[in-house]
Structure I
Amino acid sequence: MVRTPLTPWERKRGERFGTLLRRARGERSMVEVAAAAGVSVETLRKIESGRAPTPAFFTVAALAAELGISLDELAAASAPDAAAPESALTA
């Protein structure tokens, strides 16, 4: 299976999404959050760094539940006209 290359907007959305998760994680370690969400530390690292800009839905749902973020918040922060991640969470 060949993946089509991501557009610049899709890459930027992945970076915003990763930044949002990183801020929501706060002082908790990647290891702690990844284990509690049932994902690998490497997966969380790739998402937070923007290297995995299109994570699977169930990965996103597990991380959102563990970090106390609603899927609506994540969707809004990832929308084309979304503001910077700093304004998406009041953490």
Structure II
Amino acid sequence: MAKKDSKQIAREIFKAVEPLWKKQPNTIYAIRVVMPEFKHDINVFFEWNKVGKSTISRAIKSYKAIEQDEVLEAIEILKKEHNLNVKMYN
């Protein structure tokens, strides 16, 4: 399988996020990128919460560690193009 480029990964993530991103007032939306120290997969989640309510999180996609640079570039593309809040966790 060919290695994906960052623009393809960004499109993939946004395609999964778009139906969940309803742009409602008083709602905070964010993408959470989790890169565990010992398990080398990169997991991407979409989270949202109304102010004063608990956060809802949906797993979007999981990527292999070999794609780490492309995933991080894709996240930067999403931040610029769609003004999404991104949280990084190790």
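We did not get these values from a lab; they are worked out from the coordinates using the rules stated. Quantities reported herein were computed from a predicted structural model and do not represent experimental measurements. Cβ atoms are built from the backbone, for glycine too; each structure is taken alone.
A value of -9500 was computed for helix-only ellipticity at 222 nm (-39500 (n - 2.57) for each DSSP H run of 4 or more, over all residues; to 500); which of I, II is the source structure? All intermediate terms of the calculation are to be shown ahead of the outcome.
Values: I: -18500; II: -9500.
Of the options listed, only II reproduces it.
Hey, mean count of other Cβ atoms within 10 Å over residues 16-23 derived from one of I, II reads 12.2; which structure?
Numbers: I: 20.4; II: 12.2.
The value was obtained from structure II.
So Cα extents along the principal axes in Å, computed for just one structure, reads 41, 28, 19; which one of I, II is that?
Numbers: I: 33, 33, 18; II: 41, 28, 19.
It must be structure II, since only it matches.
Kindly point out which one of I, II the value 3.6 was derived from, the read-out being distance in nm of label points 7 Å out along Cα→Cβ at positions 8 and 24.
Working: I: 2.8; II: 3.6.
Only one of I, II returns 3.6 for distance in nm of label points 7 Å out along Cα→Cβ at positions 8 and 24, namely II.
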